[in-house]
Structure 1
């Protein structure tokens, strides 16, 4: 596949519009990988929204680098009644950004709202007989059956004020009020341009050191300013000139040059990588037909996608032969993959398309114009789907528009709907059947048309939670992957890549996180 060509060294030397230089120690200037299309972490699954969420909202438990839940907003948890009763006490002094005390009822309502969209939280709530606020400081779970992953589930809940958390899970919140280390400066938010955050001076930090999403979460900057820069050469040049401090995802073509640039460091903080994926609108023609989805699966050569995204760094930062779970996951394996052509089989896939009964329906493939890695995936996917003989319409749009259109999933393409799109998921977010949203096959019930509905996979997932040990869980995860590849095809895995990040060498204190977090980061000079 032909990669798009970008000016590298020459582009970095061109004169470009200047932004205010990142001077002083109190303001951190950052360029995210995409625009903040939605600030609601329940309504949106995008990585940028996740980054925003961890700045603004705190959580009852925080996940550390060992993937172990640690007390975060909680002073302590008491487990009794043979593991069926969990009583949690909030730390003293916690306040929302509007000055109101953080109460147990805020946590209760936030858990309830999140459970409608987050797979692990939803599974936890299915095991709950009663969840109540005992008073302002304590909440209690009474379970129908033991649920050891309860602390891990609560790592996925951003605690909002009760009035906000009562918003329907399938509608966006209108207020952005949290209790985390940074406040969202709503008046300065301009979609497609900039997002600003101010340090929460009343944040009550824990005494433990920062450890990914756990610990003190100490904010060392008065402000963090995000600038949206769709042009990757402009962003890289701004980093080189010291106009910005941190570039989340530099264009891969520019990484070799950035590694040589004075005052710039390039590093990889993510140990799990990112799984590239092709998703389908499972409940609209033509991809409501699993035979057609499986035909696409048989055509894919993952190396094409890895090469398209990583170029000359494919061997260093890419991986193929990847299934439904990232390679570092204890649930990764080859179940079901032995039947797939190693490098794709276009002739066989075309035969499968014909046998599927495909009648030439239009396939609208969405692609973000301002998200280079996903754009590259999309271009390869377009060529592949056309080679299969599908009637492709390539719809290029900005990231925010694409996410909004993705949620209009009940309509046909000609009425504003869509058929397919490429994306990637952080490895941590799909590392087990417990947390993988794409494998939570309750699509119709969840109003998520890009997920299928499959009762058998749901039962396998439920059995996974009840499995007595890791080998039993691994066997069930293999069964889930096998059914996903053989029958359901909830998405097509396209290969895995590790994304480097680039920053000024005066910054230190980064967390080894799966996406940028800003606590602990400080300037040394």
Structure 2
């Protein structure tokens, strides 16, 4: 047993000896199907406190050479399957925690020196363990593993924990990032000595543009954990059993620690039903494991998230200067949801080009849940909501919450066709913002959605509804239980006229796609004129026109 080579079962035994252990050993059954296949490269990303290191220790205990590991697993879930021990103790295991290599003699290393440190320590340990092998370079990890494989046909299971620490600790060293990715690719890709490579961290694999140096890896993330979905956190069934044992309220635990909606693979026999919207068995509700364990052991349900991370970590991101980001955060804190485009996020902690990139990062960090089917984000539970509240205590957030408080008044004024009242309430909300919002058409759109936040209690909102002749900016369609409410078809203008917005609706016949609601549609034109001088007579930046259709 070594430090990096075949570290053994001790760390996993510590987990098994703990007061609370939830058996996830059957996860190995899936990984066994990947051994020595093209899919043997696995990258699992989860937030902190979601059991990544526990899983890494479990894999070391199962795959590594150790005469005592049979007893460790033979009464666990994995042993309920046939041939569960197919690869038990069959491989050499390399176990790396990347943060362990970032310092040498208390000195922080560059990324290049960190890679040299890995080569020196790990290759050196392999060569000392196999003195009967003629190694050509005892400080070159790739060559050393290749020499061992050629001499003894020994394959490796490689387990890398905190694999993404380089991108978190060396945020600005872009050349170092590429050097590190190239090192991992050269070490792992296409190598016969690799039976299975398992990497885990917070972030998915770093992309440059739309490409990645590690394109051989399949990614199992908070957005798409695929076959590993049920192993992301604690499931409803596991939580029900734990709450019975510890005499805790399952409903309270759900409110505080549940909410991560995880989407699994679709079984072949259900794929047709899934495409038609008739199958939802791929969705799991998952609980934050560390917080659950703390609550069960103490008997106290509260925010345990901030024991491992301060609220400033969240505040750093939600205060980024992207149009609409703050408005979205405020709506999410009130229980709303937001459509998000995840495709352009570069999987690091520095490259942000839009609010969607920030929201995508927050999914990976565990601050937001993600509804894969509807492509929406939401705040998953009370514990995370508490973190958002701590992160938005600054005075600069006050105006957003003031707008939300007025949103019911704005909605009722719209129903009453009170154009002046709607315009005045929007003006009041904007004045509270101290002229810091509405600085673009995108910002205007988010500000109006915030102003109409209360509409979500009665409506389903659709942005940019395709009418066949153009796109209506914002449409609120009544929920079935509020079918008597009018459809709200809102068109926004920036530095034009509210009448122009109404003319555009009529000219392009936007209401025709809502024929079913004819006679119960309100056309709402809103204009914001940022150039209106505060010194002008009857100074007002907002204008509203409402027409029945």
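Match the computed value 27.8, 93 of Rg and Dmax of the Cα atoms in Å to one of the structures 1, 2, and report its label. Provide the component values of the computation, followed by the final result.
Values: 1: 22.9, 68; 2: 27.8, 93.
Label of the source structure: 2.
Using relative contact order in percent (Cα under 8 Å, 6 or more apart), single out the structure from 1, 2 with the greatest value. Numbers along the way, then the final one.
On the way: 1: 20; 2: 11.
When relative contact order in percent (Cα under 8 Å, 6 or more apart) is computed for each of 1, 2, structure 1 gives the biggest number.
To which of 1, 2 does the computed value 1.00 (FRET efficiency 1/(1 + (r/R0)^6) of positions 330 and 370 (r between Cβ atoms, R0 = 41 Å, to 0.05)) belong? Before the final figure, lay out each step's value.
Values: 1: 0.70; 2: 1.00.
The read-out comes from structure 2.
Comparing mean count of other Cβ atoms within 10 Å over residues 146-153 across 1, 2, which structure shows the greatest value?
Numbers: 1: 19.2; 2: 15.2.
Greatest value across 1, 2: structure 1.
Tell me which of 1, 2 gives -11000 when you compute helix-only ellipticity at 222 nm (-39500 (n - 2.57) for each DSSP H run of 4 or more, over all residues; to 500).
Details: 1: -7500; 2: -11000.
Derived from 2, not from the others.
Taking percent of Cα pairs over 14 Å apart, for residues 186-225 alone as the criterion, which structure among 1, 2 has the greatest value?
Details: 1: 57; 2: 53.
Greatest value across 1, 2: structure 1.
Bear in mind that the values in this text are calculations on the coordinates, not laboratory data. Nothing here was measured: the structure is a model prediction, and the numbers come from that model. Cβ atoms are built from the backbone, for glycine too; each structure is taken alone.
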